[in-house]
Structure P
Amino acid sequence: MALQHHSFRAAAVQAAPVFLDLDASIDKAIALVEEAANAGAELVAFPETFLPGYPWHIWLGAPAWAFQFTGRYFDNSLEYGTPEADRLAAAARDNHIMVVMGLSERYQASLYIAQWIIDADGRTIATRRKLKPTHVERTVFGEGDGSDLAVHDTDLGRLGALCCWEHLQPLSKYAMYAQNEQIHIAAWPSFSSDSDESYALGAEVNTSASRVYAVEGGTFVIAPCATVSTEMVELLCTDDMKRQILPAGGGHARIFGPDGRMLHEPLDPSTEGIVYADIDTSVISVAKAAADPAGHYARLDVTRLWIDKTPGDRVITATPAGAGRARSIDRSEFLTDTDLADFTLLDPTAQEPA
């Protein structure tokens, strides 16, 4: 099979959503998709939970105080297969551009920090969930599973995505490197909280995490980053302490090459816009000639990574061999190999045997 190289223009969004307003945030997202496509981009990536915005309220006060936003946040999170989701897919198709959207995914009664990869024909390449919500994010969001550590063949190359502090998880990063990732989407919220008390949440540390990912993985890293709008500050910051924690601005969108070089002029952190860079995947082989962490630069006899890509379904439906009816089994029962030998797994959507 002939080796294929890909050259294209990539775009990373630096903007605030219309906080807690799904429809208005989708309108803004579609406008940014159109802007990127008109500038010649073939891929545009959005920040973490751009729809309907990052839930900064969980960092600003006690959980009981933050509950006032819980209902609105849930109702304005995106559910796949809805007219709202169809609008985004249509925008990708109509502008013939790949879109990687950061969203709060609503599924039944739970929310997940998610990324939706849509191709230039409006078709879903993949949906993924953040494996482990960070710190107080766990008061809002559920967890992903091993199937979310995936790299996908696309028309632009082998593409994968992670959110925020997943880029501080060495094993998760290595799992992506080992799948020959060429283009990586590193989605971030804003870096507004940039003080001595929260230095690790600030721009210097987290843009460095994106840069290090590019060098370690020998991959292009497209790192969209949201801003905090003055409207968000007015809504969420009800006292001086909250205003100190969450000032407006904080946008640091970046695109890095596989040698760690930033490939564009950055925007001012308080400015909304899009940064662009020209990608040529042929240079990856030069970067990896020095260090391919999952190839010639690895020592599998010393260290290696085990990945369980089993989807994390909470309930599977099974029936004893030869029996007439199915029963539901929660995965927490941890069936043994002997147990599984006596069961035939069924499609949960299939009808039960008569």
Structure Q
Amino acid sequence: MARVYTSEATYSEDGGGRRGLWSRFTGSRADGASRGWSGPGKWRRGWVVALVAVLLGLAFWLHAEVPNAIGNLGSLWETFLPWGGLLIVVLLAAALLRRSATALIALLLPVLIWANLFGGLFDDKTGSGAGDLTVVTHNVNAGNSDPDGTAEALVDSGADVIALEEVSPAQAGAYRAALDKTHRYHKLTGTVGLWSKYPMKDIRTVDIKMGWPRAMRATVQTPKGDVAVYAAHLPSVRVQFRSGFTAGQRDGSAEALGEAIAHDPAGKVLLLGDLNGTMNDRALAPITSQMRSAQGAAGDGFGFSWPASFPMARIDQIMVKGADPVSAWTLPATGSDHLPIAAKIDLTE
């Protein structure tokens, strides 16, 4: 006669196999009874998970209201807001383990809000046109171990205008030597520079309240008309245990840059650079409120650019005002800790 042993994990010599984990998930017992999904307990369990799900949904929906008073928590949350979707997965696992219908229904709130915020980024919005102007921006990293290779990769991108940030004095020669051959019009101001295949005029430094040049502006004379091009590198932010997300200087520089762009008389304006913030970060509102992201308007996916080894955020931006993005993409990694990003822009009136 076959023997059956029952315990927390049940085995059967009749071929029943191991049932412990499955029965724990389903709530079924060896005698066929059920205390899981089919019983009334599914509505009474998991209230803590459900509450956390509702709070997460509110944090997505009201992300602009999360206070910055303590460690700039709001800006930190907004910088990595897309990754909040991983919390939904964790809560889903908890709801299933608790066999809680209440928690599963509550999870619909953060799922729908997250999808409303970021679902559109999964669509490929790349246009079919060739565009009138191809631009690239790249934080080349002052500690770049291969500036020559980085410069060659930028030349190979085929861009008409290239903006560089964090160009160290020691490596400036490498970028000039490679880029000057194909982009005869150029200007390096402090640690930022512009290289263009088309003539540039009205070149000037833009004061972003840092005490040394980290932003510049030039009028690029393209075949489709003049375009004001800004190259900028806003101050870095830090995440520290005691002080949180320190971004005060970045925020002040963003305000100064936004004011300069707002008062620019040009009909078409491009901003290329490392803004050390994402489009969701409220601190960049002086800029983002008046310009469009090329990636958001004509890119495919999130387009994360930093860190290059495992991109988690898009803090490098190509933004437009008075022009239309046709396509936007990230370029392969170089010796920098940022990925270069590119866009094609339609300048047609």
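Read the figures in this text as sums done on the coordinates, not as results from a lab. Only a predicted model underlies this, so the values are computations on that prediction, with no experimental measurement involved. Cβ atoms are built from the backbone, for glycine too; each structure is taken alone.
Taking mean count of other Cβ atoms within 10 Å over residues 42-49 as the criterion, the top-ranked structure out of P, Q is P, with the highest value. Percent of Cα pairs over 38 Å apart computed as 20: which structure among P, Q? Matching structure: P. Kindly point out which one of P, Q the value 3.7 was derived from, the read-out being distance in nm of label points 7 Å out along Cα→Cβ at positions 226 and 306. So the calculation was done on P.
One of P, Q was used to calculate helix-only ellipticity at 222 nm (-39500 (n - 2.57) for each DSSP H run of 4 or more, over all residues; to 500), giving -7000; which? This value belongs to structure P.
Among the shown structures P, Q, from which was the value 2.9 of distance in nm of label points 7 Å out along Cα→Cβ at positions 130 and 258 calculated?
Details: P: 2.9; Q: 3.8.
Of the options listed, only P reproduces it.
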